[in-house]
Each structure stands twice: as structure tokens, then as C-alpha cells.
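Pasting the structures here.
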Structure I
Amino acid sequence: MIVQFSKLPNIYFLIVGIMQMIPQISISGGFPVIFVPLSMVVAVSALKDLFEDLKRRKSDNEINLR
């Protein structure tokens, strides 16, 4: 999950979400509404990485058994 925040756009939206929690500068009343779409993007990216890792592991095991 931490790897997803090595991408610059994810860091940007994380910072925006943190700033949304400050009521004095937020137009959302202190509620970080950007965290909902950010969490969905991070979750989808994490699932994609998981499936790629599982596929690579299966391929590696097949090659090692030869």
C-alpha cells in the first residue's frame, strides 16, 4: 500500500486530502471528500499489482520445476 504513494499524483491528492481536513481553508467543512476516490484508485492499483505478482510467482514456479 505504501508503494502506491511513491507515485506523484497519489502524493498530490493525499496532500490535498490532508488540507481538506483543515476547516479554515477547506470548502468541504473539514471533511476530506477526496479520500474516497483516492482510496478507490489506490485499492485498484494495489489489486492490479497483487494479480501481477501472483502471475509472476506462478510463472517462476513453472520455470523452476523444469
Structure II
Amino acid sequence: MPGYAVSQRKRKRIEEPFGWGKTIGGLARPMLRGRREARLQVKFTLRMAGYNLIRLPKLIAAQA
């Protein structure tokens, strides 16, 4: 099925940042409630931005 193959490629691209965030970004924690959860959301946003910065040179090289 060609649709399934496309789905698997897209899934890998989506899951990769979350895996990075859990192993390197320090997000491998259970869900929290209250103020700690709000801080975790900010940390998540900052760590995903960091992941994008790490990927940026590779993306720029691919465009050139």
C-alpha cells in the first residue's frame, strides 16, 4: 500500500523530535499537574526549539 509507506515516513519525521526530547532534552518525565506542568510546557517548547536549531544546518545544506 503506497499510502501506508508514506504514513510511515511521515511518522518517523514526527516521532524523531519527541524521542530526542526524551533522551537528550530531559523530557522523559511523567505528566505533572499544576504549576510544575506549566513549567514543563515551557521547557518542552524551549527544548523543541533547541532541536530545530540543531537541525537547521542540515536543512540549510539540503536547500543549497
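Readers should treat all values here as calculations from the given coordinates under stated rules, not as data from a laboratory. Bear in mind the structure is a predicted one, so any value in this text is a computation, not a measurement. Cβ atoms are built from the backbone, for glycine too; each structure is taken alone.
Each of I, II could give helix-only ellipticity at 222 nm (-39500 (n - 2.57) for each DSSP H run of 4 or more, over all residues; to 500), but the derived value -23500 comes from I.
When Cα Rg over 2.2 N^0.38 Å is computed across structures I, II, the figure 1.65 traces back to I. When distance in nm of label points 7 Å out along Cα→Cβ at positions 8 and 48 is calculated, the result is 1.8; to which of the structures I, II does this value belong? Going through each structure in turn, the value belongs to I.
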